[in-house]
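Novice: Multiple structures follow.
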Structure 1
Amino acid sequence: MNRPRLLIAEDHVATQEALRELLTPDHEIVALVRDGQAAIDAVDRLHPDVVLLDISMPVLGGMAAARRLHQRLPELKLIFVTVHADPLYLEEAFRVGARGYVVKQAMDAELAPAIAAVLAGGTYRSPSVAVS
């Protein structure tokens, strides 16, 4: 069975490495990029199954990158991995095309199930982010 191909867009190197270490056993990491524009460029070249995006990144933030990616490739699976536990960020993420939203504080436990849910056609929201 082929491992899902992931692109990670995260501007902090330590978090990139933590994500790589966490996900490599069951996923193929096709690229690590540090901004939203680099994520868009890498998607065009590498055709990942899932893109993991931080919200706060230089050059082009995650929300803007997700919006552009979703407009061009609506079938692309986008998951935000972020420190922002505010429901307003979660709602905006889904508005711009995300199918998953995981807070970094819970990524060890939640990221693999989030990826599996999104790849199966569903959605995932960190339970700690309450939406009114």
Structure 2
Amino acid sequence: MVSTILVDHDLQGHTIFLEVGWHETGWDQLLQLEFKLLRDFGLPDSYPDHAIWRFVQQQRFLLITNNRNREDETSLQATIERENTPDSLPVLTVSNKELLVQTDYRQRVAQRLAAILIYPEQYLGAGRVFVP
């Protein structure tokens, strides 16, 4: 089974580091994972946060994003606070996307992603999970 992680628009330029970390740790040999962008599903980069959250919940994809703040009622954080249920998949949040260029950091992100993919039930309803 292939797991899908949707990379939010503000992490798009860092997707390569997520992929490299996944390969460096060897998890690519054990778990099939694909990182997808909004455009892979015909969605524009300007797709609203609340619509992205609903899309990933409906498709049962994980969403990974950069750490950002609650800006308004349509922001990702506001959507999580309003619509999260005990069965909702968490939003994975990279604490500092600029650190993904560092081998140790991206490998720790990959290790955390693997734990979430192996034991997803432990993260249901969490809202947001920070990686690493």
Structure 3
Amino acid sequence: MHVALRYAALRAKHTGGRVALLHVIEPPQGQHWMALEDLMREEQREEAEQYMAKFTAELSATIGYPPVMHIREGQPRDELLALIEEDPAISVLVLATATGDAGPGPLISALTGRMIGKLRIPLTIVPGSLSDEDIDLLA
């Protein structure tokens, strides 16, 4: 994720753009008690806000202003596609590949496969193994 964030921040800085972050909370599965489900949702939301806040400082230092943050609940692929459709200011999607032997990651696999036709914007895939110096040269 660091690779995608750095690339997106430097690209935004060089093009005068903005960076938007999306964190998707997957709904709890198999919960039968509404009170427990509500508590889990609240805790997940707080964790998501803390998670996003740590990236805000890093991005703000690079681009000079805070990113736009979106927190949604649902399936990551579906929520990402919905956000792109809802927000015409989003003009490019930057994702980093997973490192290791498991493949690029489920989101990249879905978006470069049968879902590619659902994107209205370019998709930039950054190799997850790039160093900061490599990213600086590319962006």
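Every number here is computed from the coordinates shown, using simple stated rules; none is lab data. Note that the coordinates shown come from a computational prediction; the quantities given were computed from them, not determined experimentally. Cβ atoms are built from the backbone, for glycine too; each structure is taken alone.
Novice: With relative contact order in percent (Cα under 8 Å, 6 or more apart) coming out at 34, pick the structure among 1, 2, 3 it was computed from.
Specialist: Working through the options, I get structure 3.
Novice: Something else now. For which of 1, 2, 3 does distance in nm of label points 7 Å out along Cα→Cβ at positions 72 and 96, calculated from the coordinates, equal 1.5?
Specialist: This value belongs to structure 1.
Novice: Let me ask you something else. When helix-only ellipticity at 222 nm (-39500 (n - 2.57) for each DSSP H run of 4 or more, over all residues; to 500) is computed for each of 1, 2, 3, which one produces -12500?
Specialist: Working: 1: -12500; 2: -10500; 3: -16000.
Derived from the structure labelled 1.
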